[in-house]
Structure P
Amino acid sequence: MRPMKLKMNENSIFAVLLRSPWWISGGIAGALFTGARLALPAEFNIYAFFVALPFAVIAVYTAWQQMRAPSEGSTASALEALRSLSWAEFSAALSDSLQGEGYAVQPIGASGADFEIAKAGRTTLVSCKRWKVARTGVEPLRELDVAVRSREAQDGIYIATGELTDTARVFAAEKKIRILAGAELVKSLRKVRAKH
C-alpha cells in the first residue's frame with residue numbers, strides 16, 4: 001500500500017502566506033500575539049505565544065526561502081548562460097541535476113518529450129528541447145500533454161528559459177503541466193554557472 005501524501009490546498013491561508021513576502025506572516029504573528037496578550041487575563045499571557053506561533057514559523061521559513069532565492073540580476077545572467085549552451089551541454093546539466101534529486105533519468109525520442117524521469121513509482125515526462133526559445137506558445141505544451149497521455153505518465157514538466165504566452169500558461173494549468181522557468185530553473189540547475 002502506497003503511503004498517502006498530504007497536500008495543502010493552494011488557496012488556504014497558509015499556502016497563500018508561503019507564497020507571500022515574509023513580513024506579512026510576521027505582521028500577522030505580531031498582531032495576533034499583541035491582541036491575545038491584551039484579550040487574555042495576565043495569568044494566561046503565555047497562550048498568546050501559541051496563538052501567534054504558526055504565523056511566526058511561516059514568517060521565518062519564507063524569510064529563509066526568500067534569502068536563498070537568486071536575485072533578478074543573477075537569474076538573468078544564469079538564464080543567458082543556459083541559452084548559450086549546446087543541446088548536449090544543456091541536456092547533460094539537466095540530467096545531472098535530476099539525478100542529484102534522486103530521479104532515474106532516461107532520454108526518450110518521443111514527440112513532445114525529451115526525458116522520462118522516475119522517482120518513488122511516479123513517471124514524469126520532461127520537454128526541454130526548446131529551452132532557448134524567447135517566447136513559448138501552447139503548441140509544445142499540447143505535444144507534451146499528448147506524450148504524457150500516450151506513455152501513461154503521471155506528470156509533465158516543460159522547461160524554458162524564456163517567457164510563456166498567457167494561453168500557454170492557462171493550458172499548462174488546465175493539464176497540470178509544471179512549468180520550470182526563471183529563478184526556479186536556475187535554482188534547479190545550480191551546477192550551471194553564469195559564464196559572463
Structure Q
Amino acid sequence: MQLPILYSYRRCPYAMRARMALNVAKIDVEIREITLRDKPAHMLQVSPKGTVPVLVLPDGRVLEQSLDIMLWALKMHDPKGWLHANHPEAMQLITSNDADFKQTLDRYKYPERYPEYPQTEYRTRGELFLQQLENTLQAQPYLLGQQPCVADIAIFPFIRQFVAVDAAWFSQSSYVGLRRWLEGWVQSDLFASIMQKYPVYQP
C-alpha cells in the first residue's frame with residue numbers, strides 16, 4: 001500500500017503542527033526530511049513554492065499548507081476531538097498567529113535582518129498576542145476550554161519558537177498560564193514522538 005509522502009523539516013513550526021495532527025490521526029506517512037539548501041526535485045515539482053510541509057497523497061493530490069494538512073488529517077480521524085471546539089473561534093486564533101504574530105516572531109528572532117527597530121520592540125509587539133493567550137489560559141487549561149483543540153496544536157510551535165529567543169526572560173515573565181500550557185506541550189509524549197530525527201531524504 002502506497003503511503004502519503006510528507007516533505008518535512010524537523011525544526012519548522014509549520015511542519016511540527018502538521019506532523020502532530022497526522023500522528024494523532026494515526027495516519028502513516030513516509031516522512032522525507034529535507035535540507036533547506038538542497039530541496040528535492042520532486043518536492044519542487046509538486047509544490048513550486050518550495051516550503052514545508054508538503055503532503056502528497058497516493059491519488060496525486062497535494063496539500064501545500066500546514067493547516068490544510070491538519071484539517072485533512074483530523075477530518076479523516078479525530079480520536080482526541082481536536083475539532084470539537086467552536087470552529088470560527090479556533091480559526092480566528094490561528095489566523096492571528098499565522099499573520100501578525102508570525103511576522104513579529106521573524107523580526108524578534110532575526111533582528112539583524114530588520115534593523116528598523118531594536119529587538120525589544122519586536123518582543124513587545126509579540127507580547128500583544130502572548131497576553132491575549134495568557135488572559136484565556138488563566139481561566140482554563142487550553143485555548144478554547146477544558147480540552148485541547150486544533151488551535152492549541154497550530155499555535156504551540158510558534159510560541160515555543162518565540163520563547164526560545166530569550167528563555168530566561170520568559171521564565172521570569174508574568175505569563176503563568178502560558179508557561180504552564182507551553183510546558184505541557186513541550187513535555188508531552190506527542191511532541192517527543194514527532195521530534196524524532198530522520199536522515200535527510202536522498203532520492
Structure R
Amino acid sequence: MLGSILPVWFYLSTLTGASLTHYLRKKTPGCPGRAWPVWMIASVLSVAYVLDFIPPVPLVKRDMQIGINLEKNNGDMLIVVEKAPWYKPWRLLSNDLHVSAGSRVYCVSAVFAPSGISTSLYHRWEHYDEKQGWEVVSRIGFGLSGGRQGGFRGYTYKQNVQSGEWRVKVETEDGRTLTVYHFNLYTEPPTDTHFEARSI
C-alpha cells in the first residue's frame with residue numbers, strides 16, 4: 001500500500017495484528033483461551049525477522065536459475081541450464097554446473113512484487129573457501145518495480161569463475177535475504193553433461 005519494504009512496516013503490522021487480537025479477546029467475555037500466545041508469536045516473528053529467517057515482505061521469489069548462454073526472446077529470458085544426471089531421477093535440474101574455463105556464468109532471478117513497489121535487489125556472489133568460509137566475490141544490483149504477474153526478472157553474471165562451491169543470494173538494498181541458490185562449479189565439462197534452455 002505504501003510502496004515500501006522498510007523493516008518498520010513489518011514490525012508495525014505485526015504489532016497491529018497482535019494488538020487487534022488482544023483487544024478482540026478482551027472484548028469477548030466468556031470466550032475460552034488467552035491472548036498471551038499471540039504476543040509470543042509476534043515476538044518470535046520479530047526475532048526471526050531480525051535474524052534474517054523471514055524474507056523481506058512482500059517480495060516473493062518466483063524462480064531462480066544458474067546457467068550459461070542467456071538470451072532474451074519475445075519478452076522471456078532463456079538460460080541454458082544443466083540437467084540432472086540419470087541416476088538422480090528425483091531432480092529435473094542439477095545443482096552442478098560444468099563450463100569451459102573462462103565462460104560466463106549467469107544468475108537469473110524472478111521476483112514477485114505487488115503493484116507500487118519500487119526498490120533495488122542485489123545478487124551477492126559468494127565462493128566457499130575451506131580456510132576463510134564464505135567469501136563475497138561481488139554484489140551486483142538491478143532495479144525492481146512491482147506489478148508484473150510473472151515476477152520481475154534481473155540477471156547478473158561472472159566470468160572466469162573458479163571451480164568450487166558457490167552460492168548466490170538475492171537480497172535487498174539493506175542486506176535482507178530473499179532467497180539463496182547453492183551450486184557447485186566445475187571448469188572441465190565432461191562429455192556426458194546435458195543442457196537445456198529454460199524460460200524464466
Read-out mean projected area of the Cα convex hull in nm², for residues 42-97 alone, computed value 6.7, structure in P, Q, R: R
Work out which structure the value 0.5 belongs to, where distance in nm of label points 7 Å out along Cα→Cβ at positions 162 and 178 was derived from one of P, Q, R. Q
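Since every read-out is calculated from the coordinates, none of them should be taken as a lab result. If you're wondering where the values come from, they're calculated on a predicted model, not measured in any experiment. Cβ atoms are built from the backbone, for glycine too; each structure is taken alone.
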